[in-house]
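S.K.: Got some structures for you, see below.
Derivation of every value follows stated rules applied to the coordinates shown; laboratory data play no part. Quick caveat: nothing in here was measured; it's all calculated off a predicted structure. Cβ atoms are built from the backbone, for glycine too; each structure is taken alone.
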Structure 1
Amino acid sequence: MKTNTLLASALLSFSGLLAGCDTSSPTPAAPAAPVSSSADVEATCTAQGWASQNGGTNGGGTATPTIVTTYDQLKAAITNSAVKVVQVNGTIIIPSGGRISFQDQTNKTLFGSAGAKLVSADQTQAGSGIIYVKRCSNIVIRNLVFEGPGAYDVDGWDNATIDACTRVWIDHCEFRDGVDGNLDFKNTADLITVSWTKFAYLKAPRPDGPGGSDDHRFSNLVGSSDTSTGDRGKLSITFARCWWAQGCVARMPRVRFGKVHVVNNLFGSSVSTSGVMAGLEANLLIQNNVFENMNRPIDLMANNATAVQATGNIFTNTTGNTAGNGKTAFTPPYTVSVLSASSVKATVTASTGAGATVGGNTCASSGI
């Protein structure tokens, strides 16, 4: 009996050790992952790239997360400025017209545990979209899949829009099948880093939309129009170690006005008509990326960009323009570790590479 007692005690102690282990280790997200009931408070890092400027970006830091598993819980936590860290567990369906307005807040993190998704099935103009982030500062969005119903040209909403925000870090997310776009930036949004994030369209585009495009798989818009001249001096964005995957047709990204650093990314959509697009007064540094099976990897459009500097890139089985416009782009005011282009594909497609692959609020595999 004494031996059995000791054995039971040992097993209980071992179970306690397991319960205290860090459940946010950077393992690939799995759709069938069990839903965690424990709060993940690991992340302590700050953003690199443009989001490192003017005080840096670390969101809600190590505040204890509010765990959400339903739409009502998610909306309540996002709209409550007293909640500083929101942890999404499992798949949450955004109801028709339920796009969440995340406005006028500071110092907040929204992240997903392994396999977490926010999903919208609405393709109407008014009811589409997942989240609209406006007039916020020091925001982190990490390890979440944003899944829309597919592209349909109804002048609808993106999966996510960043509007008039500063110091935003989007890290290890996946945006796919947005109605209008996957992830857009507008109205003086500034000091933003998008790292280790994947963009894709897995669903066929819906034709015959009133906007006129039968294939609106246009992923990322930076600057909403040529007349939005208030964007001059803003829209400073770093895209680093991201992946524009199959299904993306254009806007990877399409840039107006901004100083945008496109560094160490993978582009690989055989249905593309344009990759990086240089619009009015765009100032683009396109550095050490890989373009595969792309048409017009660098689109100079109307040749009215301020500067398009393309350096160190690899082009494989591409057609169309691969060069800049002969003008030198801005010099980034920050330092990042720039990989050789030959290392980019393996790095971006690794198990903890681009996408919602880190399984929680962890800084592991988030450096650039």
Structure 2
Amino acid sequence: MPFNTVLTRKLGIRVPVVQGGMQWVGYAEMAAAVSNAGGLGIITALTQPSPEDLRKEIRKCKTMTKYPFGVNLTLLPAMVPPDYGAYAQVVLDEGIRIVETAGNSPGPIIKQLKQANPPCVILHKCTTIRHALSAVKLGVDFLSIDGFECAGHVGETDITNLILLSRARQTMPVPFIASGGFADGQGLAAALSLGAEGINMGTRFMCTVEAPIHNSIKQAIVDADETDTELVLRRWKNTSRLFKNKVTEQATKIERESTTGKFEEVAPYVSGKRGREVFINGDKDFGVWTAGQVIGLIHDIPTCEELISRIETEAIQTLSKASSLIVDKQPEPDIAGKPMGDMSANPSSDHNKKVPGEAQIYDIGKSKL
């Protein structure tokens, strides 16, 4: 059953789910699998070593899907910045008209993409309302509102999606999608209810059959809890959410204890090259790699087709259930309690239960009374 949102109408997709750009993951196989399943697949431009390699990857993807797909262009600080303009030109030359942008000072690239005939549909990823409003002035078509739960660059404001999405609904003059913390149809239904036109998922798509990463890493995601991520590089205003492992522990220790504050001390531990090797060799502790708090919601490794179909079904069921809560007449109250020992529903509160290692306010100073 197709959805009808601004996102699905604009992009020509069946389900309002976008596979976000992911370094070392967003190859043609990944993008095609998502697009074939009814969402929007995205090739990550800078996963390709040169603009011409990106051209080959785009052409490869075209042979694997007849459905729309896009390209991600992320602009980040670098000692030797890539030729972003050349990458963007390849996107245009190959007829791609859906681009996800992110990062610093995207104005020149957005202008280049918008001058095409026809102009590109641009989804720009932001972690703050202030940056989102700046992107609107540049002419973006959609904003991808990226909450603090997300993988990778989380920004420096620590605002979660429950607040960010509502603020976007209140202030944004253009449509937006929700990014960070989404893995299922209940999440999609929640995002739509908060005013979004769809969702963007990264970590959830890493844990699919088609994701081009070692199965041991996928299993590590399945086995992880929502607490198994680490914020790194906050000291240098480049905060990133990474999978918690031995390398992130070393990096955070240096970040916390360094007396010089020189980035060179931590640089070897946050190397992207080592992160790429993780996906190839399957050793989750070999280097740093991005993962969102949503890892706590991921419990299997489905195909993209199975995942998106499941999300579609769950979202429809959730929205229908929510709609059924509205009735013509308020029902009679049912205030009868359950028999003692019946734990089938409404278990008693455990607010009086002491948790080991947790201070109980009402215990403090008791011995002095």
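S.K.: Given 3.4 as the derived value for distance in nm of label points 7 Å out along Cα→Cβ at positions 37 and 269, which of the supplied structures 1, 2 does it correspond to? Could the numbers behind the result be given before it?
M.R.: On the way: 1: 4.2; 2: 3.4.
The correct label is 2.
S.K.: Could I ask something else about it? Where is percent of Cα pairs over 29 Å apart, for residues 101-276 alone largest, in which of 1, 2?
M.R.: Values: 1: 11; 2: 30.
Once percent of Cα pairs over 29 Å apart, for residues 101-276 alone is tallied for 1, 2, the winner is 2.
S.K.: Given a value of 17.2 for mean count of other Cβ atoms within 10 Å over residues 45-52, point me to the structure among 1, 2 it was derived from. Intermediate values should be presented prior to the final figure.
M.R.: Working: 1: 23.9; 2: 17.2.
It traces back to 2.
S.K.: Hey, mean projected area of the Cα convex hull in nm² derived from one of 1, 2 reads 19.6; which structure?
M.R.: It must be structure 1, since only it matches.
S.K.: Same structure, new question: Work out the source of 22.9 here, i.e. which of 1, 2 gives that when mean count of other Cβ atoms within 10 Å over residues 213-220 is computed.
M.R.: Values: 1: 22.9; 2: 17.5.
Considering all the candidates, the number was obtained from 1.
S.K.: The value -3000 for helix-only ellipticity at 222 nm (-39500 (n - 2.57) for each DSSP H run of 4 or more, over all residues; to 500) was derived from one model only; which of 1, 2 is it? Intermediate values should be presented prior to the final figure.
M.R.: Working: 1: -3000; 2: -10500.
The correct label is 1.
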